[in-house]
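Each in structure tokens, the structures are laid out below.
Taken together, the values in this text are just the output of simple stated rules run on the coordinates, not laboratory data. These numbers were taken from a predicted model, which means no experiment stands behind them. Cβ atoms are built from the backbone, for glycine too; each structure is taken alone.
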Structure 1
């Protein structure tokens with residue numbers, strides 16, 4: 001955390017850090033399975049490509065030709081087996097097939113139990129990000145209190161800054177919760 005010289009710095013830092021937490025949550029949600037094919041589902045999968053760990057999307061073109069299929073066309077045909085293995089060993093529960101040139105990843109429909117598991121995981125991720133936002137609030141509040149204690153800002157300015165910090169915290173937490181609610185609805189929706 002960089003040093004905070006005044007209340008404006010405190011709010012700028014709080015806003016920046018909380019927005020990063022929301023953006024991180026948004027990225028995490030992209031990798032959560034919903035039953036529909038989406039190339040971002042494979043974002044977390046890394047392939048051991050000739051001794052280097054690389055993301056799947058840097059080894060070929062990913063496309064979604066239909067709602068339940070992801071197709072990976074590697075630029076190097078020798079990567080087909082490595083991509084196939086990386087997807088199989090991931091925790092996504094996917095079973096890819098390949099013809100030596102391209103990898104097809106069928107997205108099976110989610111069972112009721114699997115949907116509930118995914119929602120439970122989603123709630124854990126949500127709580128982790130809520131906690132991150134609260135920790136940012138705590139850090140900035142401590143910095144603002146120290147500014148007031150060191151007589152760098154007035155008590156009125158301290159109160160105004162803390163009120164603004166509280167509003168920002170509620171706003172960013174609400175964004176995370178809204179994103180989570182949309183994703184949960186998408187997961188529980190049976191097609």
Structure 2
């Protein structure tokens with residue numbers, strides 16, 4: 001059994017809605033992340049790490065009050081990233097934990113947390129490493145709260161969804177798309 005599956009089965013009941021959703025979503029994100037990694041293969045992304053982190057990036061949803069996902073915790077959904085980080089750090093996987101924390105939204109800054117009164121620790125939660133950026137971007141192509149959670153969204157839809165968070169987030173996301181060679185650098 002793989003390390004990600006061992007950790008997932010420690011916190012999620014196999015066969016439960018949340019377990020199935022986490023695995024199916026993680027597999028879809030992993031596939032997309034590997035496609036992205038191939039585009040930047042000259043930058044030498046850590047493929048093994050990307051595979052594991054893709055499967056574990058949403059592990060913190062178990063702590064959220066998200067009945068549609070089969071999760072009945074107390075925390076708001078936006079907290080799943082930092083809660084996943086804490087869980088993965090406790091499991092001895094601090095770098096995986098950074099992916100979990102930093103994949104949420106289109107990068108959450110300390111300024112965002114203050115200005116919007118978000119229920120998050122006061123720190124920047126922006127993807128920094130190449131692998132964090134790859135998983136963050138890959139995740140945006142899939143929704144967990146739809147029946148089609150393994151169906152990839154078109155890039156235009158992803159950008160439109162990111163635009164709900166404001167112009168700065170679109171600019172940051174577009175910079176990630178360019179860096180990862182998903183769009184032309186002149187766009």
(request) Identify which of structures 1, 2 gives the largest calculated value of distance in nm of label points 7 Å out along Cα→Cβ at positions 62 and 166. (result) 1
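Going by relative contact order in percent (Cα under 8 Å, 6 or more apart), which of structures 1, 2 comes out largest?
On the way: 1: 26; 2: 20.
Ranking 1, 2 on relative contact order in percent (Cα under 8 Å, 6 or more apart), first place is 1.
By the measure mean projected area of the Cα convex hull in nm², for residues 94-133 alone, tell me the structure among 1, 2 with the highest figure. It would help to have the intermediate numbers written out before the result.
Numbers: 1: 4.3; 2: 2.7.
If we compare mean projected area of the Cα convex hull in nm², for residues 94-133 alone over 1, 2, the biggest value is for 1.
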(request) Could you figure out which one of 1, 2 the value -20000 for helix-only ellipticity at 222 nm (-39500 (n - 2.57) for each DSSP H run of 4 or more, over all residues; to 500) was computed from? (result) 1
(message) Among 1, 2, considering only mean count of other Cβ atoms within 10 Å over residues 86-93, which has the greatest calculated value?
(response) 2
(request) Work out which structure the value 3.1 belongs to, where distance in nm of label points 7 Å out along Cα→Cβ at positions 30 and 126 was derived from one of 1, 2. (result) 2
(message) On volume of the Cα convex hull per residue in Å³, which of the structures labelled 1, 2 is highest?
(response) 1
(request) Compare FRET efficiency 1/(1 + (r/R0)^6) of positions 110 and 158 (r between Cβ atoms, R0 = 30 Å, to 0.05) across structures 1, 2 and report the one with the greatest value. (result) 2
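One of 1, 2 was used to calculate distance in nm of label points 7 Å out along Cα→Cβ at positions 14 and 46, giving 2.8; which?
Working: 1: 3.6; 2: 2.8.
Traced to structure 2.
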(message) Of the structures labelled 1, 2, one was used to calculate Kirkwood radius over Cα pairs in Å, for residues 38-101 alone, giving 11.8. Name it.
(response) 1
